[in-house]
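Bear in mind these aren't lab numbers, they're just calculated from the coordinates by the rules spelled out. Bear in mind that the values here come from a model prediction, so they are computed numbers and not experimental data. Cβ atoms are built from the backbone, for glycine too; each structure is taken alone.
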Structure I
Amino acid sequence: MESFDRKKHWENIYTTKELENCSWFQPTPVTSLEFIEQSGISKSSKIIDIGGGDSFLSDSLLEKGFTDITVLDISEVALERAKQRLGEKAKKIKWIVGDAAKFSPPEKYDLWHDRAAFHFLTDHSDLRSYAETAKNSLKENGILVIGTFSETGPKKCSGIDIKQYSQEALTKVFENGFNRLKCLNVDHPTPFKTTQNFTFCSFQKLEN
């Protein structure tokens, strides 16, 4: 069976769709910002946004005074779009083109954020690799924030299958090395007047 080319798929998505026409579009990523602010990290803490693409989270973090932001995405086109939108402000952010399941972080982070990227990993080895990478990339007591489609959310997105998560199922993925802090379910209104239900959880890395 021909293997799925994840990078090619996402480059095509970002080449052919404007952000406002993508289901994940959020002018203000309210839930993500609430989790980040509730984490208690300082404005100088190192934050990485996994699968951030051209979302507005980086804009919002800059506006709130955070100074050490990294955005990782498999699509170079998505990151270029974000840079163009931000203009001179883009220089304040570190941009990395890479696959979250095969990522080798150049530094340790205080907070790892992922909204709507993790649920695209449906292969067990990719899931295991992602969880290990997240753990190894965070400083001791670092915070992990994950948002995925819930069990009542979509089963597909952007033409490909996703993996749905309950709060319990998401907690189980990160039970090795993390302590769960908070979970909630939230509805996301899409630009197409539909609603997607998300499971959001935050975890804290345990001390070695």
Structure II
Amino acid sequence: MPSADEPHLDDGRPRCRWATTAPEFPRYHDEEWGWPVDEDRRLFEKLSLEAFQSGLSWRTILVKRPAFRAAFADFDIATVAAFGEADVERLLGDAGIVRHRGKIEAVINNAARALALIAAEGSLAAFVWRYEPDPSGLGEPQTQPTCPESVALSKELKRRGWKFVGPTTVFAFMQACGMVNDHAHECWARPEVDAARAAFSRPGR
């Protein structure tokens, strides 16, 4: 995400600077970004959308998110894992999403890999939260594209056959699902997210 300065919206609350740069961002910032997630479908969606975002703007993906959800069966993991070549062609013809064959095929592949991971580890949530970074080891908010834990998780996902899960994509996923609280220090949400993370029961522990 962009810089961490603190412009204000009409409600007077200071926010991360990126949250004021597009009309779609404030609600996403206030209600989703950084809040801890432990539901496998939502985690799979977030990781899939971060993969689609690679090389593009997050606004592009957020605007298209309803179409992505319709196209990918609301990111139901088992349903997406069963997609075949006809589904790939259908998705390549869907103007509502990003029509990139490699990314489309990666999401379908990753759904199958997610099913295998869930069978082996209990849940996708229990697996990814093992890689939660220690906050004391992170830099200033929104100043780093990766961290050692995102590098390690990326490497392990790739070893298990996942695609489009590089360290930067994985770190963005960590930011999005609350494994990292990367809200600016001046942002109203930072202490709220800290409190939510403190109360959050880590899956599998």
Structure III
Amino acid sequence: MNDETDPSYEGLRTGPDGRDRCWWSGDDDLYRRYHDEEWGRPVADDRRLFEKICLEGFQSGLSWITILRKRENFRRAFAGFDPEAIVRFGEADVARLLADAGIVRHRGKIEAVLNNARRCLDLLERESSLAAFVWRHEPDPATRPARLTKAAACAMSKTSESIALSKTLRRLGWAFVGPTTCYAFMQSMGVVNDHLEGCAVRAEVEAERAAFVRPR
């Protein structure tokens, strides 16, 4: 089951606890906990959604485990990803962040968070919540793969829904929100369930999604 050279390999990895998981969860305990406890479980909290879309922007060009290991540093550096606090950041804060070795010191990505905080507050003047806006991009279940294997998952680095979300956000002035970034965001926040067929967590996530009240 773990032989990735086997043509029949479907992308599952058996952990030391005997549970089968999506291949990308790897051997890192932090990554496995993220896979089991967070990834794909539906989220309606605006702060968590804003944090995740910002962190997905930081992940661009890097691995997610790099960001995950720095997540608490990011939270401290960006005031818990509270948009109302971030909009008060100025040049001194940008300088502080560029000097912070605990985060990814990329000026464009740092400035994108400051920009996106302003754009988020603008959006909330027109929408009931960021969550309601995001969840409107949930795909029709009929368009999803009948059986989600590694090959099927890897073929969906972006979708028509993530392209639409990206276009809308960019039209509203958001930065670092390309279609691939938006799809990774949708996967992580449970807008889709991309745990593979046979993954021990897939059924749990699907049950949570079935019980989840979509924000309006």
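Consider the structures I, II, III: one of them gives 0.75 for FRET efficiency 1/(1 + (r/R0)^6) of positions 47 and 151 (r between Cβ atoms, R0 = 35 Å, to 0.05) as calculated from the coordinates. Say which.
Values: I: 0.75; II: 1.00; III: 0.50.
The value was obtained from structure I.
Given a value of 25, 57, 17 for P(r) over Cα pairs in 10 Å bins from 0, in percent, for residues 95-142 alone, calculated from one of I, II, III, which structure does it belong to? Walk me through the intermediate numbers first.
Numbers: I: 25, 57, 17; II: 21, 29, 29, 21, 0; III: 22, 32, 26, 18, 2.
Only one of I, II, III returns 25, 57, 17 for P(r) over Cα pairs in 10 Å bins from 0, in percent, for residues 95-142 alone, namely I.
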